[in-house]
Structure P
Amino acid sequence: MSKFNSLKKNKEFKNVYNEKKSISDENLIIYTKKNILDKNRIGISISKKVGNSVIRHKIIRRIREIFRLNEKYLKKSYDIVVVCKKNVKEIKYENIKESFLFLCKKKDILMEQ
């Protein structure tokens, strides 16, 4: 995933949050906003309450990989912010993947596979 496919600046995150279009389950919260680009961008937010930096970075790497592998199934031109809940550190990769894809499907940004 290129660095251009990710949200970096606080301003970019706030633009997505201000859209107030979110959906959640027990592991993740997903915010989405339509963008003017011809690609999707992802931003990942994770609190220090989840764990130390090693644990937080491991979760971030997992979510980025899930996004990278499933990007071809997502509708184009969306900014997506994934907020991790506290219990995400205790679940496996497959559960995070299921949670992400389920929420994307509920947000109607996941195309049929």
Structure Q
Amino acid sequence: MHRPERIAETLREEIAQIVGYELEDPRLTMVTVTEVRVADDLRDASVYVTVEGDEQEHNTALRALRHAAPYVRKQLGFALNLRHTPALHFVRDTVEEKASRVDALLHGIEKEK
């Protein structure tokens, strides 16, 4: 595994811990960190999250995460021994939603046969 991939996995684990246990924001109770992608220069990290609930809950949780990003970054700096802690960009992970839609479409096609 290459260094950015190792760092991305470490960041995912740490961010999941911080979001799950340190942030006491009720808007973040149903948030799951699914993946982190780090730029080659390790200066930026895209943090992919899923949120249980409707569209409004997704938007509210993402707003709360973006607001908490400086705190999360600071906590990562304390926990990890990196020269530069990457800037965090929280992004909605839509893979599961797309997979559910494909499953529903395939199920609909199967019923038609």
Structure R
Amino acid sequence: MSDTNTSIMYLKNKVKEFVTERNWNEYHNPKNLSMSIAIESSELMEIFQWKSIDESWNITDSVEFGHMKEEIADVLIYCLSLANQLDIDLATAIQDKMDKNSKRFPIPDGKID
């Protein structure tokens, strides 16, 4: 499995299957899932807490890289689960937000940094 050949729907289905097999649906309500996203996000932030900018860019060469990938995965898994529970089409939600951001943050007069 890789980003180049895995759809969002495939990932949503994998998460849904995992949750369903363990009878966790009653615990996977919007409140609990949003809290879990925040908790996992803070665990990700903790990895970078006392690092310099250069150290943060060099995390891929660090023993913490595996831990960082796990925390990113945890955040995404909870996001996918929340989208499943609320029947949110993530591709549409992302496109809508990007459209909104494009209007809010237009490209400066021909300059791209």
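Laboratory data are not the source of any read-out in this text; all were calculated from the coordinates shown. All of these numbers come straight from a predicted model, not from anything done at the bench. Cβ atoms are built from the backbone, for glycine too; each structure is taken alone.
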Practice problem: Could you figure out which one of P, Q, R the value 2.5 for distance in nm of label points 7 Å out along Cα→Cβ at positions 84 and 100 was computed from? | Solution: R
Quiz item: Where does the value 0.98 come from, among P, Q, R, when Cα Rg over 2.2 N^0.38 Å is the thing being computed?
Solution: P
Quiz prompt | Computed -11500 for helix-only ellipticity at 222 nm (-39500 (n - 2.57) for each DSSP H run of 4 or more, over all residues; to 500) - originating structure among P, Q, R | solution = P
Quiz item: 35 is what came out when relative contact order in percent (Cα under 8 Å, 6 or more apart) was calculated for one structure; which of P, Q, R is it?
Solution: P
